[in-house]
Structure P
Amino acid sequence: MKKKLLSVLLSTAMVASLLVGCGSNAASDDSAATDAAATDTANDSAATDTSASSGEGGFVGVAMPTKDLQRWNQDGSNMQAELEAAGYKVDIQYASNDTATQVSQIENMITEGVDVLVIASIDGSSLGTVMSQAKEAGIPVIAYDRLIMDSDAVSYYATFDNYMVGTKQGEYIRDNLDLDNAAGPFNIEIFTGDPGDNNANFFYGGAMDVLNKYIDEGKLVVKSGQKEFADVATANWSTETAQSRMENILASYYADGTKLDAVLCSNDSTALGVENALAANYTGDYPIITGQDCDIANVKNIVAGKQSMSIFKDTRTLASQVVKMVGQIIEGTEVEVNDTESYDNGTGVIPSFLCEPVFVDSSNYKELLVDSGYYTEADLQ
């Protein structure tokens, strides 16, 4: 990496003019990459995931979990586009949600001599060995959106404020049921994400810190009794797993016409499973349903009144911030962070940059998603 600093410094002015922080708007060029990624539903194998592009500013390895979820297609496309625009050579890999594949891909990037690794882990607790290899090779690591646990090789963490994601979901349920004033009781069920994804704990914790008060008071009732994280976690954030569990809950606790008032879902893939189950097995009005990521199918359901809200994490802004951090690492300048307290990965607190999420519902989806260029009107038809 040191050998490349001279050539990198010569291009610093160009890089600096291209990089933007999380608080700014992403370039309109990114919407084309986003639209293309949103329609890509292929389950690429490790062999077909390989994508190394030439560049003069440095060599960056980007490891993404899967192409099976729309959001990771968007994240990967945005990241690659911005890195290449900034003059970097990029090797981006998608691991088909298989940890062993991701480990192998990262090992190959280390062997290739990347200057920086950007890793969105599948299982944040299963990369210890390969992280040690990165540290031995002197390669800085940015954990992207999912914190890599139990490794002192993680240099920085870039994500959205995941606890805030949960609090916004909980607050949305609180406000729309008017829990501070209405008598209740209201029935609620809970779905969160993969237990191997550290973010799921933050989403769940933020939401439950809002809602537990009302559960304790008896104003919110979890009819299934499934409230603890271990009971409501959804392996791989799977739509099918969430749908199956929701079907069982409906058959066991709501078949007699009992009203379901709200379903806390930590993201859109679990929300979609819940909505599929309701469509086939529930005759009442749709409950309040939360989500996250603003996937196209879910935004369509928001417009149709089948989902109440989704947390919007504009991955264009996160990609821009990570590209900025990559440039600062390679240039040897101070890396911008805004949180040095919240995210302890088991070896110490990881310096982090947190972007702020917002919620989308039927009242503002056009402004936040269409007018911003994230989607087109045609995408949501």
Structure Q
Amino acid sequence: MKRTHPCKKILAATVLALATGQALADINIGVVFSLTGPAASLGLETRKSIELMPKTLGKEKINYIVLDDATDPTNAVKNARKLSGEDNVDVLFGPNLITSGLAMADVANEKKVALLSQAPIVPAPDKLKWAFRVEPLADVMVGRVVADMKEKGVKTVGFIGFSDSWGELLLKALTKTTEAAGIRIVATERFGRTDNSVTAQALKIVAAKPDAVFVGGSGTPAVMPHTTLRERSYTGPIYHSHAVANKEFLRVGGKAIEGARLAVAPVVVAEQLPDGHPNKPAGLAFDKALEAKYGAEARSSFAGASWDGWLILEGALTSALKTAKPGTPEFREAVRNALEKTTKVVGANGTYTMSAEDHGGYDPKSAVLIEVAAGKWKLVK
């Protein structure tokens, strides 16, 4: 009888296992952040949480493939195509900008791999199936500060924001929420993320004499409008979007941004939260882990959003592993289906419940109002 060489037997068994879907494969998560460029202060914060995420899930190894889009949507698309094609990732994670997120959503739908965006994207209905988000929509956070304006008796507000999709989104949210609150927008000015001066815009805002000003920016570029308004003798309250909530904003702004108010995820002031706040335990635990690795005051809502993204994804991956193997179209589909069924995931930044109609599900009750006091974030309410 002809004997088969042992090596051939091993090879045949391997081929059979591959053919029948029994081969083990790592879980691959493709991460795209803005690690350089104007949005680097956001991307570097979100990347911090990647270092804290587990390297295994059950018996499966997890690989995080991190790429930089350099704050450029074109690069974000290139990265998404590489990750979903060459690297065969099971899910896309990131990016930081809405423009990049919407562009990556196109790739996610084309390649049929779920995108869990760190930017608050709202894809077109035909692009919704494979696109999810962690960040709350602008209406939620802007509405929180508008409620504070109303309580303070503000009747008019000026807007100075980015001349891009983020600035436009914030202006739309401000317009919608101020109309509902009976507050009138009396000045609207724009500036670029890399502009060196906003003096002309600030003078127009001051001339309109608004009771309050809302700065529609993010990260360190949002400091300049605030400081310029103060230099031009504007003394009214100045509000910001939640996208400024990191230590670099505090460092660059210094004393000039004292009193700045914004709505933010609870993780930023976790220890200041009342004991009954549902996100306090998760926020405290995350802040402890983050600061143990990166030092005191390393916390930010961006790092918190990235971590909450993992908590949401952990449940989806765990569910998907029950029916399919990583690296297969079936696993990608199972991850997508599980993400859509996310229910009451309590994270550091908020609580999330998704559905076929809502691929974000951030609970508005999670948000808190804070202000800059003595160079630090202070809980207002």
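Which one of P, Q has volume of the Cα convex hull per residue in Å³, as calculated from the coordinates, equal to 141?
Q
Could you tell me which structure in P, Q was used to calculate FRET efficiency 1/(1 + (r/R0)^6) of positions 297 and 321 (r between Cβ atoms, R0 = 35 Å, to 0.05) as 0.80?
Computing FRET efficiency 1/(1 + (r/R0)^6) of positions 297 and 321 (r between Cβ atoms, R0 = 35 Å, to 0.05) on every structure in P, Q gives 0.80 only for P.
Of the structures P, Q, report the one carrying the highest value of distance in nm of label points 7 Å out along Cα→Cβ at positions 129 and 153.
The maximum falls on structure Q.
Every read-out reported here was derived from the displayed coordinates using simple, explicitly stated rules and does not represent laboratory data. Worth saying up front: this structure is predicted, and the values here are computed from it rather than measured. Cβ atoms are built from the backbone, for glycine too; each structure is taken alone.
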